[in-house]
Structure 1
Amino acid sequence: MDIIWHGRACFTLKSKDGVVVTDPYSTDGFKAPKLKADVILASKGTKETEYLPVENNPQKIDWPGEYDIKGIPIAATEAWDIPKSEEDKGKPKNPVNVFVFDLEGIRICHLGNLGHKLTDEMMESLQNIDILLVPVGGKFAMDAKKAHEVIEEIEPRVVIPMLYKYHGEKLDLDTIDNFLKEEGVKTPTELEKFSIGSRSQLPQDHTEFVILKAVS
């Protein structure tokens, strides 16, 4: 399986089971290469959202529930893009989807624009996560500190950060520096893609942090 990051929360996950694309939103001049997928996972799920073109006539999931698309099991859980404390201050909150799905026996979680700590209900569905795709840039989702807390709760085997400021990003986001400092990761190597042959190749007794280049 290959995992390629296109920037923001947009990934292509290529596997023997099928190809999954996450959050191919066409906003603020965001561009991605030509996308092709069997399934689109949309964490925002609003009717007003515009999407980048994705070839192969994929099925789009933008609503909480349990699905099986071409043999790929997918569970979408409703969450919100801000913490309860900000909601209390009158700031509007927006629903988002948190996805858990399996490819080649590897359990993957895409947190989308999640902006709060995990609830008990969410923790029940986020068990035994192998690869966690987590927002770390704040503003529109979790910041580095909250992301660290969520990672400690989930205890994934691999963490891939997303939704942060990188060269060419127009959104007002934090860079990845705060997250790397929070996790104690020094001078990481950026990869064009993360490739894994089988679940047995994943770390067994620690969490590995993988930093991907934004492929556009």
Structure 2
Amino acid sequence: MRPKLWRYERMAGAMGYTVVAGVDEVGMGPLAGPVVGGAVVLEIGTRIPGLDDSKLLTAEERERLDRIIRRRALAVSVCAVDHAQVDRLGLIRARHLATAGAVAGLTIPAEYLLVDAWDVPEAPLPQMAVVRGDRICASIMAASIVAKVARDQTMIEYDRLYPGYGFAWHKGYATPAHRAAIRRLGPSPIHRTSWAPFRGFAAN
């Protein structure tokens, strides 16, 4: 694993923190489904071959890495904020709740947070927002992967409950096939119908 990926964990350690959690969320862009936060505590230098930005990995690579991360991490937690809460509270608040919930769910309480680009205001902990953290920080990469795998598994389950939309393939993102399914079938129970992008699409 590239040594520079642990730069921010070492910075936190130099400030005296011993339990440092990487935090990230997924699901901000889709038209359907939850926002999911992930939090991971790793020992510095933990060997996770192939660790990378979750968006640059295939589904199979993410699933393999998810298994490794869960075996080798000191603590892993995910928290989902469902579509109804996204509709009611808005995306920013949903992201706050998902990431704070993931931090709160860690079996080893975090002392310091490394967060991808944004802070976690609901978590009363010192933290650092790392721009492009899911590409340059090992703990944030790991958090991104476990959150993405958890959300994808949820969308596959929704595909079984609401067939015809293709949730298992596009995971709720606004692909042409997904938009065509909405036009054909109308919104499903998990669509974010009060969300502005969905309303704009539905009006066309």
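The numbers here are math on the coordinates, done by the rules we state, and not lab data. Note that the structure is a prediction, hence the values are computed from the model and not measured. Cβ atoms are built from the backbone, for glycine too; each structure is taken alone.
Data for the structure
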{"item": "Which entry (1, 2) yields the derived value 3, 13, 18, 21, 17, 12, 10, 5, 1 for P(r) over Cα pairs in 5 Å bins from 0, in percent, for residues 91-178 alone", "result": "2"}
{"item": "FRET efficiency 1/(1 + (r/R0)^6) of positions 67 and 171 (r between Cβ atoms, R0 = 35 Å, to 0.05) derived as 0.75 - corresponding label from 1, 2", "result": "1"}
{"item": "Answer label among 1, 2 for the case where distance in nm of label points 7 Å out along Cα→Cβ at positions 27 and 51, calculated from the coordinates, equals 2.4", "result": "2"}
{"item": "Comparison of 1, 2 - label where relative contact order in percent (Cα under 8 Å, 6 or more apart) is highest", "result": "2"}
{"item": "Mean count of other Cβ atoms within 10 Å over residues 35-42 derived as 21.2 - corresponding label from 1, 2", "result": "1"}
{"item": "For 0.80 (FRET efficiency 1/(1 + (r/R0)^6) of positions 59 and 163 (r between Cβ atoms, R0 = 25 Å, to 0.05), calculated) the corresponding structure among 1, 2", "result": "2"}
{"item": "Which entry (1, 2) yields the derived value 14.4, 41 for Rg and Dmax of the Cα atoms in Å, for residues 43-114 alone", "result": "2"}
{"item": "Which of 1, 2 yields -3500 [helix-only ellipticity at 222 nm (-39500 (n - 2.57) for each DSSP H run of 4 or more, over all residues; to 500), calculated]", "result": "1"}
{"item": "Comparison of 1, 2 by FRET efficiency 1/(1 + (r/R0)^6) of positions 19 and 131 (r between Cβ atoms, R0 = 25 Å, to 0.05) - largest value held by", "result": "1"}
